[in-house]
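A.B. asks: Take a look at these structures.
Since every read-out is calculated from the coordinates, none of them should be taken as a lab result. Every value quoted in this text rests on a predicted model; they were computed, and no experiment measured them. Cβ atoms are built from the backbone, for glycine too; each structure is taken alone.
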Structure 1
Amino acid sequence: MRVLVAGWFSFDEVIATVGDELGAEAVTGWLTELGIDHDVAWAPYLERGVHWRDVDPAGYTHLVFTTGPVGDLPGLRDLTAAFAGARRWAVNVSVVDDAARTMFDAVWERDAPGVTRPDLAIGAPAADSPVVAVAFAPLQGEYGDRSRADRVRGVIEEWLASRALPWFPVDTDLYEKPHPRRPAQVEALLRRCDVVVSMRLHGLVLGLKNDRPVIACDPIAGGAKVAGQARALDWPLLLDADEVTAETLDAALARCVSGELAGAVGRSRDRGEAGVEEARRWFTVQLGR
């Protein structure tokens with residue numbers, strides 16, 4: 001017995017959803033528990049597994065199509081026709097027309113006329129990865145040919161994708177058409193992450209202020225504002241523009257999630273608050289008060 005698991009993630013013509021993949025994870029989990037040999041058919045653009053157009057259908061006893069709509073839809077007839085010699089099942093699907101039932105030998109509907117069942121994604125294993133907030137910096141032309149912002153951003157983006165890290169951008173600009181942005185919004189987002197990766201000075205400052213370890217990446221060769229602020233706050237986790245690689249980011253993230261920098265975060269925050277008080281005293285003197 002050998003099963004090919006397919007879904008809308010099996011077609012180049014379709015951009016599938018994470019729910020589609022989670023449905024496949026549930027099915028492959030069952031097959032693994034049962035000791036049944038199986039493959040997953042991925043679209044070539046996803047660059048993993050096998051492609052259903054390239055395999056020999058005779059090598060499979062079953063085709064299992066999981067998650068999403070089924071009916072007289074482009075691609076689905078080609079897939080089921082190619083595996084006409086196998087038992088064909090549809091699992092966790094929305095039956096949008098009766099043509100679907102002629103393509104499969106058995107159907108487990110998540111919804112159809114008169115039928116509703118829980119989607120398989122709710123029972124799929126939950127990932128446990130640190131959530132990363134990322135503050136990217138623009139080119140900053142004032143630094144001339146010292147700016148490495150494009151290269152640093154590219155490395156960070158590829159690293160986030162290759163490690164499948166959950167992340168969200170944190171923009172510190174005051175205005176994004178057509179609405180303004182307020183500091184409280186940015187800080188509230190930072191408090192929802194586990195780690196901050198920042199190419200910007202205020203990404204570093206606000207991350208530490210809100211008790212989050214920061215991987216500070218200065219996008220200017222030789223160091224500029226970000227490096228200077230890291231020194232001012234005595235923050236140890238700083239990468240120069242030419243030091244930012246997938247490997248250095250891996251090592252920095254490991255330090256952040258290990259908890260070893262918790263004390264350093266507090267010390268940097270205290271140092272910052274002391275610096276603010278020093279600035280306040282200087283300002284008061286300038287006013288003659």
Structure 2
Amino acid sequence: MSDLLLDPVRAREPLQPSFSDGQNPLALNGIEFVEYATSAPQALGQVLEMMGFRPVARHRSREVLLYRQGALNIVVNAHPPAGDDAPETVPAVPTISGIALRVRNAREVHRHVLERGAWDAPAHPLPMELNIPAIHGVGGSRIHFVDRHRELSIYDVDFTPIPAVDPHPAGIEGLHFFGIVQYVGFDRSNDWIAFYEELLGTAQIPDHQRFGIMPAGHLLRAPATEPGNGFMLQLVEPHPDAVSPTEQFQRIGLGVPDVLSAVRTLRSQGMEFVESDATHTERRGALTKTYLGGVAFELVQSEVAP
């Protein structure tokens with residue numbers, strides 16, 4: 001059992017009746033948004049716009065911008081963190097500080113994962129703002145649970161649309177969240193595999209099944225209630241010569257039916273890709289250059305989300 005869970009004995013308790021689906025105990029249904037924290041939101045915004053995202057809304061009370069293309073949402077958070085466990089400042093290098101997962105009932109899911117040993121990450125909403133439940137993830141990040149993602153979404157409550165901007169800008173055709181790459185510490189993969197299996201119901205993919213051009217590490221598949229809404233978690237351990245490796249969400253994986261066409265489109269918008277003997281653009285995938293000291297995107301050939 002993973003030492004990342006608070007109470008491994010309680011973590012083995014049977015599922016509650018409301019989560020009786022053994023293949024998808026939380027009724028997960030994909031990624032709602034990925035959040036970056038940074039003290040340089042304008043610079044990150046320029047990178048996101050090269051990737052096809054457009055700013056569409058501002059948070060009502062915080063220095064937070066919503067970027068979107070198609071069905072993809074990225075939140076850029078430059079607001080000073082709150083809470084006793086929060087870092088003192090917003091990081092200068094953009095960092096993936098959270099992911100939000102769609103579920104059927106966020107409050108029940110939150111209660112359920114706390115009972116199984118997750119660490120609560122309390123929100124600090126102001127009056128008339130949503131209290132989005134969350135737990136602690138890797139490297140001080142948060143895993144949020146969202147059940148408002150259809151007719152009335154979280155953005156309708158907490159965000160104000162930017163005037164004269166299309167709230168639903170078209171993106172690269174077929175682009176979708178494929179997964180998240182997470183760096184882990186030395187010999188920590190089994191701990192994180194257990195963490196995600198216990199809390200999210202992920203399943204490990206055999207080593208011979210690989211996607212894209214960055215095949216290192218362990219792949220976990222998250223279940224989904226609707227076809228095409230799944231996603232992957234890729235756990236990558238550091239090189240043996242690494243010194244004090246940092247555990248963190250490292251980059252976003254984006255699926256797209258035609259990688260080469262998507263790369264041509266993104267290059268026309270200014271995005272640069274890694275082209276070397278070891279890593280280069282091909283039909284299976286592509287990797288952008290790293291911007292602002294830590295922002296990279298990986299393209300993976302995929303007709304629909306895993």
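A.B. asks: Taking FRET efficiency 1/(1 + (r/R0)^6) of positions 73 and 257 (r between Cβ atoms, R0 = 30 Å, to 0.05) for each of 1, 2, which is largest? Don't skip to the end; give the middle numbers.
C.D. replies: Working: 1: 0.10; 2: 0.90.
Greatest value across 1, 2: structure 2.
A.B. asks: Given a value of 54 for percent of Cα pairs over 16 Å apart, for residues 169-232 alone, calculated from one of 1, 2, which structure does it belong to?
C.D. replies: Numbers: 1: 45; 2: 54.
Computing percent of Cα pairs over 16 Å apart, for residues 169-232 alone on every structure in 1, 2 gives 54 only for 2.
A.B. asks: helix-only ellipticity at 222 nm (-39500 (n - 2.57) for each DSSP H run of 4 or more, over all residues; to 500) computed as -11000: which structure among 1, 2? Before the final figure, lay out each step's value.
C.D. replies: Values: 1: -11000; 2: -4500.
Derived from the structure labelled 1.
A.B. asks: Suppose distance in nm of label points 7 Å out along Cα→Cβ at positions 41 and 265 works out to 4.7; of 1, 2, which structure was it derived from? Walk me through the numbers before you get to the answer.
C.D. replies: Numbers: 1: 4.7; 2: 2.7.
That value comes from structure 1.
A.B. asks: Once volume of the Cα convex hull per residue in Å³ is calculated for every structure in 1, 2, which label goes with the largest value? Don't skip to the end; give the middle numbers.
C.D. replies: Details: 1: 199; 2: 141.
Going through 1, 2 one by one, volume of the Cα convex hull per residue in Å³ peaks for structure 1.
A.B. asks: Which one of 1, 2 has Cα Rg over 2.2 N^0.38 Å, for residues 57-112 alone, as calculated from the coordinates, equal to 1.02?
C.D. replies: 1
A.B. asks: Comparing 1, 2, where is relative contact order in percent (Cα under 8 Å, 6 or more apart) highest? It would help to have the intermediate numbers written out before the result.
C.D. replies: Values: 1: 12; 2: 21.
Between 1, 2, the highest calculated value is found for 2.
A.B. asks: For structures 1, 2, which has the highest computed value of FRET efficiency 1/(1 + (r/R0)^6) of positions 129 and 185 (r between Cβ atoms, R0 = 41 Å, to 0.05)? Don't skip to the answer; put the middle values down first.
C.D. replies: Numbers: 1: 0.95; 2: 0.70.
Structure 1 gives the largest value of FRET efficiency 1/(1 + (r/R0)^6) of positions 129 and 185 (r between Cβ atoms, R0 = 41 Å, to 0.05) among 1, 2.
A.B. asks: Hey, FRET efficiency 1/(1 + (r/R0)^6) of positions 49 and 273 (r between Cβ atoms, R0 = 30 Å, to 0.05) derived from one of 1, 2 reads 0.05; which structure?
C.D. replies: On the way: 1: 0.05; 2: 0.95.
The value was obtained from structure 1.
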